[in-house]
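The data blocks that follow each hold one structure.
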Structure I
Amino acid sequence: MEPRLPKLTNPLLRQELPWLVSELLLLIILCNANAPELWFWLVVLIVILGYRIERWLSSRQSQSEPHQRRGK
C-alpha cells in the first residue's frame with residue numbers, strides 16, 4: 001500500500017504551497033550557513049519576502065478598487 005498525500009482542495013493553499021516550501025527551505029539553509037553564505041541567503045530570503053508582500057499589497061488594492069467604483 002502506497003502512502004497517499006491528502007489532496008489540497010483549497011486553491012489558495014495550493015497556490016501558496018510552493019512559496020511556503022521554498023521559504024522554509026531557505027530558513028533551514030540560513031540556520032546551517034557559514035558567515036559568508038549567510039548574507040547571500042539572507043538577501044535571497046528578504047528579496048523573496050519583499051516580492052511576496054508587494055504582490056499581496058497590490059492584490060488587496062485591486063480587490064478594493066471595484067468596491068470603491070460601486071459607491072460612486
Structure II
Amino acid sequence: MIYSTKQITEYLKDIEDKAVISLAANKWERFGYWASQSVHLRRILGLSRTGSPFRDFADLARAKLNQKNTEVEM
C-alpha cells in the first residue's frame with residue numbers, strides 16, 4: 001500500500017501526540033516506541049533537519065540534570 005505525503009503527515013501528528021501522552025502517563029517504553037516512529041517518519045518526509053517535537057522535554061531533562069549536578073557539587 002502506498003500512502004500520500006498528506007496521510008503520512010497526519011499519521012506523524014498522531015504519533016507525536018501518542019508519544020506525549022505516553023510520557024505524561026509514565027509509560028517510558030511506549031514513549032520510546034512512538035518517538036522512534038516519529039523520527040523514522042520525519043526522515044521519510046525529509047523533516048529530519050527541522051526542530052524536534054520533543055526538544056522541550058530534552059531541554060527540561062538537561063536542566064534537571066544540571067540542577068542535580070550543581071547540588072551535588074555544593
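The numbers here are math on the coordinates, done by the rules we state, and not lab data. Since the structure is predicted, the reported quantities are computational estimates derived from the model, not experimental observations. Cβ atoms are built from the backbone, for glycine too; each structure is taken alone.
Miscellaneous remarks
- Distance in nm of label points 7 Å out along Cα→Cβ at positions 11 and 35 derived as 5.0 - corresponding label from I, II: I
- Source structure of the calculated read-out (helix-only ellipticity at 222 nm (-39500 (n - 2.57) for each DSSP H run of 4 or more, over all residues; to 500), -29500) within I, II: I.
- semi-axes √(5λ) of the Cα gyration tensor in Å from the coordinates reads 31, 14, 8; which among I, II: II
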